Structure 1
Amino acid sequence: MSDRDPDPEALNELEEKLRKARGRIPVPKEGAAPSQLGIAMRLSTELVAAVVVGGAIGWALDRVFGTSPLFLLVMFLFGVATGFRNVFRTAKRLSETPPDK
């Protein structure tokens, strides 16, 4: 880094470029309603993540304790139940929010 003061002309030019660039980027409104695709992706991701995590934990426990499919099946079912619970809770919360007009 240099100890020189920055050139005021260069700073003004840079600020003008930034102002122009910011004007071209669409900024989402605060509190804007999520799109239907976004909601669907969120719900499906929550379901799949819970099932995968539950299955992975069950598989790891089976490896540690030497029990063949016992923990895998139990934790897989817990993952499915948790995934559905998360999906229902999120869907309920999203349906309670009033739509923006």
Structure 2
Amino acid sequence: MPFVNIKLVEGVFTTEQKHAMAEAISDVMVRFEGSEAFREVVWVLIEELHKDGWHIGGRPFMGPASLMETLRHSKAAVEAIKGNPATHEALAEAMPVVPR
């Protein structure tokens, strides 16, 4: 019996969207298992967590503004990497941790 646990920021999706999401996830599980009978044992739990519990890049989540800030930080991080590292060690050398 598969158990799929989805965690969302509270209030982002409507009840109807959450039901549609659970149905779509069940469809995916059935497609991969190969039998429609499998649908009856697919469990989907959607948990909504208050936005105060979410952080991105160590900063509190503030909705779309946070996502845009994260994208700006990600772009800056990628642009700061020296060369084209192909291993974890090379990436750590190309962009070492900077103490805050």
Entry that produces 0.35 once FRET efficiency 1/(1 + (r/R0)^6) of positions 22 and 46 (r between Cβ atoms, R0 = 30 Å, to 0.05) is calculated, selected from 1, 2: 1
Compute distance in nm of label points 7 Å out along Cα→Cβ at positions 62 and 86 for each of 1, 2 and report the one that scores greatest. 2
From which structure (1, 2) was helix-only ellipticity at 222 nm (-39500 (n - 2.57) for each DSSP H run of 4 or more, over all residues; to 500) calculated, if the value obtained is -26000? 1
Value 72, 47, 16 of Cα extents along the principal axes in Å was derived from the coordinates of, among 1, 2, structure 1
If distance in nm of label points 7 Å out along Cα→Cβ at positions 54 and 78 computes to 2.2, which of 1, 2 did it come from? 2
Entry that produces 9.5 once mean count of other Cβ atoms within 10 Å over residues 6-13 is calculated, selected from 1, 2: 1
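We did not get these values from a lab; they are worked out from the coordinates using the rules stated. Remember, predicted model here, so these are calculated numbers, not experimental data. Cβ atoms are built from the backbone, for glycine too; each structure is taken alone.
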